[in-house]
Structure P
Amino acid sequence: MSYQYIFYEEVGGIATLTLNRPDALNALHPDMLVEMVDAIERLADAHSVRVFVLTGAGRAFSAGADLTPPPGGGGSGNNAIHETHYNRLLTRLVELACPVIASVNGPAVGAGCLLALLSDFVIADRSAYFLQAFVNIGLVPDFGATWVLPRLIGPARATQMLMLGEKLPAERAAEWGLIYRAVDGSDLAAETLALAQRLASGPTLAYGMIRQGIRYGLEHSLMDTVALERRNQLLASRSRDFKEGVEAFRTKRKPRFQGK
C-alpha cells in the first residue's frame with residue numbers, strides 16, 4: 001500500500017511512523033487510520049524491527065479524530081469507523097511484540113492523546129499538552145480512555161482529565177506519571193533517537209513479553225499473572241539473548257543482543 005497520510009520508514013531496527021497531515025494538525029482521518037494499521041501490520045511481520053516510534057509532522061502530534069461529517073451526515077458512520085478503524089488500530093498497537101515510543105512534538109488531543117499514551121514510553125516537548133476534550137462537545141471518551149487513564153494516573157486524576165476537559169501540560173503529565181519525560185523541543189528528536197537505539201539493541205523477545213505481562217496483570221489476578229510470568233520466563237530462558245546475556249555477564253562485557 002502507498003501512503004498519503006503517513007510517512008513510514010525502517011532504519012537500523014527502528015520503525016518510525018509519522019502522522020503526516022500537518023495542515024489538519026494530524027487529525028485522524030479514516031483513510032489515515034487504514035494506512036496506520038497497514039504500516040503496523042507490516043512492522044509486526046518484519047523480524048528486523050526491534051522498536052517502533054510514533055510521532056507527528058508539523059506543530060501537533062494529533063488533534064484527535066477528524067470531525068468532518070461523513071458523506072450523508074449522521075452519527076452511525078462514526079460508530080462504524082470506531083469498530084472498523086479505531087478498535088483495529090488499538091488492537092494492533094497493543095499486540096505489538098516490540099517496544100513502542102511516542103515522540104509527542106505538540107498537542108495530543110482526544111484519540112490522539114490515547115494514541116500516544118498506548119505507547120510504552122512517551123517523550124514530549126515541554127510545550128506540548130495532553131487533552132481529553134470529548135466532554136467539551138458533549139461526547140464521552142473513547143479509544144480506551146476510560147480504561148487507560150485510571151490505570152496510569154488513578155481514578156481521581158483520570159476523572160479530572162475526562163470530566164473537566166482541560167489541557168494537561170507535558171511537564172505536569174510527567175509529574176503525574178502519565179508520560180515518561182518532558183524535554184526541550186530542540187532535544188526531542190535526539191532524546192527519542194537515543195531511547196530508540198537503546199531499546200533496539202536490547203532483548204526484543206523479553207521486551208515483548210514484558211509488554212504482554214504488564215497489560216495481562218492489569219486484568220488478571222496475582223496468581224494468574226505469576227503463572228504467565230513463569231511461562232514467559234521459560235520461553236525467555238531458551239532464547240539466544242539469554243545465553244548471550246549470561247555469557248556477557250560472566251566475561252564482564254556488554255551483551256550483544258540480537259532480539260532472538
Structure Q
Amino acid sequence: MDARAYLDRIGYSGPLEPTLSNLTAIHRAHLLSVPFENLDIPQRPIVLDLGRLYDKIVLRRRGGFCYECNGLFAWLLRALGFSLEMLSARVVGNDGRLGPEFDHMLLLVDLGQPYIADVGFGNSFLEPLRLVEDEEQPSAGAEYRFHCSGPRWELQRKENEAWKLLHDFTLEQHQLGQYCEMCLFHQTSPESPFTRGRMCSLATQTGRVTLSDLRLIVTENGRREERQLASEEEWRRELEQRFGVVL
C-alpha cells in the first residue's frame with residue numbers, strides 16, 4: 001500500500017513527522033475528505049482486510065464506517081511512524097443503553113501523552129483529543145471531555161449545558177481481526193443502525209453535510225437546513241457532487 005497515495009486522497013501535503021501538530025492536521029484532513037457511510041450494506045460484504053480497505057477508500061475514493069476508516073487510518077499512522085493501539089468502545093444507542101464490546105473502534109496514539117483519534121464516528125471531534133480526565137476540549141463547535149470511571153473511560157459531549165455520554169472504552173489493546181464479529185453484526189442485524197437505511201455524511205470547514213436516504217441535511221455555522229430529494233437520480237447526483245462518491 002502506498003502512504004503517499006493515501007495522503008493525496010485526503011488532500012494532505014504537509015510535514016509527516018509523528019508530532020501532535022501533524023497528527024491533528026492529518027486527522028482533520030481525513031474527516032474533511034473521507035465520508036462516514038454505509039452504502040455497501042447490503043450490496044456487498046465489508047471485510048476487514050487492509051488491502052480491501054485501501055482499495056475502497058483510497059483507490060475508489062469511497063468512505064466507510066468505523067472499522068474501515070479507523071482500521072485503515074491506523075495503518076497510515078503506523079506507516080508514518082506514529083505509535084498507536086486500537087481500542088474497543090461501547091456506543092450509547094437511541095435507547096440510552098451501551099452496546100457490546102467492539103461496537104466501535106477508536107485509536108489511542110502515544111505522543112508522550114495519550115491522545116484519542118477517531119475518523120469513523122460520524123458527527124464528532126475533528127482533531128484528536130488528549131486523554132485526560134474531566135478537561136473540557138473544544139472541537140468542531142462543541143465541547144468534549146473524558147471521564148474515568150474505574151477501568152473504563154467515557155467520552156462525553158456537552159449538549160444544552162449537560163454532559164451526554166457518547167461511548168465508553170478501556171485501554172486494552174486489540175487487533176483488527178477482533179472487530180470482525182461486530183463488523184458482521186452491523187452489516188446483517190436488524191438491530192444495527194447501519195441496516196436501517198442508507199447514510200453518507202462528511203464534515204465540512206463550517207459544519208457537516210449528510211444524506212440520510214433521500215433527505216439532504218446541511219449544517220453551516222450552526223444553522224441546519226433539510227430537504228427531501230425527489231428521486232434516486234438526484235440522490236446519486238448529490239452523492240457524487242457533495243461526497244465524491246460514485247457507486
Percent of Cα pairs over 28 Å apart - highest-scoring structure of P, Q: P
Answer label among P, Q for the case where distance in nm of label points 7 Å out along Cα→Cβ at positions 155 and 179, calculated from the coordinates, equals 1.1: Q
Among P, Q, which structure scores highest (criterion: Cα Rg over 2.2 N^0.38 Å, for residues 11-58 alone): Q
Given -7500 for helix-only ellipticity at 222 nm (-39500 (n - 2.57) for each DSSP H run of 4 or more, over all residues; to 500), calculated: source structure among P, Q: Q
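Just so you know, all these numbers are worked out from the coordinates, no wet-lab data involved. Small disclaimer: the values here were computed from a predicted structure and weren't measured. Cβ atoms are built from the backbone, for glycine too; each structure is taken alone.
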